[in-house]
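Several structures are given next for inspection.
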Structure P
Amino acid sequence: MNVTISGSLAYDRIMNFSEKFSDHILPDRIHDLNVCFQVNGVTENYGGTAGNIAYAMKLMGKSPALSATIGSDNHKYFEWFDTNNIDKKGVRIISEELTAGAYITTDMTNNQITGFNPGAMKYSSELDFSNLNPENDILLISPGNLDDMINYPQKCKETGVAYIFDPGQSLPVLQAEDLIKVITGCKILIVNDYEFNLIQDKTGLGKDELMDRAETTIITYGGAGSKIFFKNETVEIPTYTARQVVDPTGAGDAYRGGLISGLINDKDLVSCGRLGSACASFAVECNGTQVYTFTRQELEARMGEEVT
């Protein structure tokens with residue numbers, strides 16, 4: 001099986017402010033805000049759903065195809081892809097835009113102010129569906145360009161290509177009618193528990209009615225593991241113990257990378273879920289989304305079983 005990942009590529013620029021935001025914001029002047037926070041440097045990380053999932057899959061020994069956009073400042077990200085042997089042929093360069101970027105400032109009490117520039121993500125990745133084989137290809141549709149998230153599921157239905165739908169942080173801007181259409185007929189709907197509840201709230205569908213629209217639904221619950229909801233059975237997937245929990249950011253993408261790597265090897269979904277859970281346990285040990293690493297031996301040791 002071949003996997004194509006549709007989603008975003010982004011630079012995450014993280015800054016720390018050593019004081020409290022509240023000490024520099026006057027409550028009675030909140031309507032006339034003009035403040036400057038001097039930060040203690042900037043850390044730049046490679047991010048975006050497509051990049052994060054592809055990185056996790058590479059650690060799992062897989063080589064997914066990408067369908068994403070990137071801006072004129074692509075050289076660093078492309079060098080990172082080359083270093084990690086990640087295929088970048090499906091990445092469309094938007095020369096008149098910068099790569100999508102999140103600018104996150106955290107104060108001493110962990111309050112955050114974030115600015116996000118979608119940049120190149122405003123453009124379609126223009127995936128050529130004629131290159132996908134319905135017998136041997138699957139498309140993961142993750143948060144990225146909104147039109148792609150709405151249109152690619154329809155293209156999959158027209159061409160017979162199976163797809164996994166992962167709406168993630170794009171849920172607030174997806175309309176109810178579009179959500180119902182894209183979830184209906186997908187091979188797997190994968191969300192966390194908050195996102196599943198948000199879909200119910202936006203669409204007005206009950207739990208069972210919503211789950212009936214996808215072949216299988218996977219819901220993750222952070223440190224409490226995940227559940228795979230088949231049509232007639234629910235299976236709980238445990239978590240694996242990390243050496244330390246430093247930052248949960250990116251754990252969901254790591255889970256997806258492990259899960260899909262199992263699918264490529266024709267494993268059953270329960271085994272795939274365990275691979276996803278193990279992969280995520282390494283991601284939480286580091287700050288940033290593409291900075292963790294592990295070997296096959298380390299993965300097997302954590303899972304307590306051989307990984308094939």
Structure Q
Amino acid sequence: MKKFNWISAVSITAILAISTIFISFKNGQLSTDLSATYHPEKEFNDYWYQNSAEITRFDLKQARYGEIRDGEAVMIFVSEHLSPQEHIKAYNRNGKDIPVLKLNFMRNFKTGLYPYSVMSSIFTPVDIKSNPHSLRNTFSMQEWCGHVFSMIDLGQHGLSAKLHSYFPNEGDKSVELDKAFQEDEIWNTIRIDHLVLPIGEISIIPSMQHLRFAHLPIEQYTANASKTLEGNSLKYTVDYKQLNRKFSVWFKSEHPFSIIKWEEEVRSGFGSAAKILKTEAVAKSTKMLPYWTKNANSDSYLREEMGFE
């Protein structure tokens with residue numbers, strides 16, 4: 001009798017486990033209360049849920065003030081959970097937290113005497129087909145003339161954009177926008193599911209770096225988007241005719257769809273001296289590691305290995 005009860009208990013446990021898995025995969029999506037996986041593709045989960053971040057260093061040629069500047073860029077992709085209300089990191093995990101892929105994107109370059117430091121943080125839901133808009137996109141820029149901060153936050157009915165700037169005619173501003181695709185979320189979309197990238201004539205909010213460099217308002221613009229296969233990589237291009245600007249990014253055609261390089265053709269400089277220049281960045285090194293634990297002086301060898309200045 002005891003043996004029979006033990007077998008029955010195991011059988012019931014197995015049935016419950018199978019039922020849980022079935023329910024979790026309903027409609028092809030994993031429920032957000034599971035502890036490890038949140039994406040229907042196993043290879044995505046195996047790569048992004050290993051308690052590490054992907055760090056890639058790029059050699060950068062940045063157009064600014066009508067000249068090309070040597071610099072360095074770094075992309076840090078990492079999985080996180082955000083609070084659905086505040087859109088900030090969720091420390092007290094619960095079933096309502098939203099699994100996201102976060103990109104921290106830094107660019108550093110010098111213009112003659114003084115340096116630029118530019119950073120963006122973009123938080124995009126992993127369940128991108130059901131939640132196609134990033135929850136939050138923040139941007140900051142520091143240089144010797146002053147600094148700016150801007151943010152686009154997803155609301156129930158649209159996007160809320162805020163700008164805090166030292167520069168004249170910008171100052172402190174807030175604007176409400178319709179939900180729209182943002183150039184800044186191209187990166188995360190590629191890594192999560194590049195098949196949902198919009199193609200054809202689209203309404204898009206340009207990168208906040210470009211908007212600040214050009215001192216343009218945060219709003220939607222019309223562009224033409226295309227995706228093409230070039231050898232073993234895919235190229236995604238957004239062509240803004242009204243801005244006289246074209247942005248392209250190349251990425252590997254197989255998982256994990258790593259970013260290979262990007263280019264931006266843009267009018268740079270002022271007045272009659274302005275001309276079309278090309279910003280270029282090429283990936284040079286990549287590591288997958290929990291960088292937040294590598295903060296001792298003895299960890300500085302990792303910077304040397306990746307070629308950071």
Structure R
Amino acid sequence: MNTREWALVVFTILTQMSVGAFLVLGVVHFFVSRKAGIEEADHMSDRALVAVIITLGLGMLASLLHLGNPMNAPKAILNIASSWLSREILLGVIFAVIAVVFVAMQWFKIGTSSLRNVIAWIAAIVGIALVYSQAEIYMLVTQPSWNTFATPISFFTTTLLLGVLAIGAALVTNYVIYQSRNPESVEIQYDLLRGTIRWIAIASVILLGIELIVLPVYLALLSTGGAAALASLGMIAGKYNLVFILRILLGFTGAGALTIFIFRNASIVNKKRFVTLHAFIAFGLVLIAEVLGRFIFYATQFKIGV
């Protein structure tokens with residue numbers, strides 16, 4: 001693949017991960033605030049919000065590489081009425097602006113909690129619309145390997161899977177920082193972290209199961225398609241078979257086996273470092289797996305017609 005296609009891999013992966021992390025962190029904050037109060041929920045999640053914004057910013061920078069000339073960015077939204085690409089760019093900008101506003105308000109505690117929640121909900125809805133628009137871009141009759149149910153499902157699965165595991169890594173990092181600065185009140189945060197990590201493990205396994213179901217069905221669809229679909233399948237089974245196998249192994253190892261370890265050890269108080277280590281390993285392996293999967297997505301497409 002060329003540089004512009006790699007920019008697409010980075011852009012879609014990072015923006016989807018940032019949307020997923022924003023959604024997951026919102027859910028975590030909601031339930032933690034109900035259990036321990038808004039103050040403890042803020043202690044747990046505020047630093048992770050900054051990581052979400054940094055990830056989104058890197059993704060948006062990658063999108064400029066795809067455009068080739070950054071000066072073309074304003075022109076790219078001119079066809080919003082008919083182009084999913086234009087809608088994607090506009091929604092990406094809107095999501096970034098609203099998310100940054102929310103993070104600033106949350107970090108500096110500007111406005112009421114209810115107002116911040118409303119802004120967070122708006123950002124979440126725009127983020128979901130952004131991922132949907134990204135999927136719609138590739139639903140093209142001229143691209144059989146893209147024009148299947150697997151594209152939107154895989155995009156949303158990647159969004160949630162990376163979001164869940166990224167927040168897991170962010171929360172344990174936040175705990176380490178909080179532990180060093182507030183040793184006298186760390187037990188409440190650790191109890192909250194243990195419970196959250198358990199749910200992160202469960203969500204990861206469920207999302208892994210969705211990928212397990214979708215992948216073979218997608219390959220079966222390619223095998224019954226036309227010449228272009230068969231050509232894509234041939235590249236997956238031939239030229240990129242090792243990449244495909246590695247993608248599966250890393251994904252299943254990261255989101256499956258390691259999240260089970262996290263689930264088991266998150267309930268053991270004297271193994272805090274073990275939990276932290278495995279949260280990062282799980283996230284790292286799954287991130288690599290999803291990048292490889294997106295690489296295959298772009299590298300094995302064949303176009304019908306002119």
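Computed from the coordinates by the stated procedures, all read-outs in this text should not be read as laboratory data. Everything numeric in this text was worked out from a predicted model, so none of it was measured. Cβ atoms are built from the backbone, for glycine too; each structure is taken alone.
Distance in nm of label points 7 Å out along Cα→Cβ at positions 51 and 283 computed as 1.5: which structure among P, Q, R?
P
Out of P, Q, R, which one gives -28000 for helix-only ellipticity at 222 nm (-39500 (n - 2.57) for each DSSP H run of 4 or more, over all residues; to 500) as computed from the coordinates?
R
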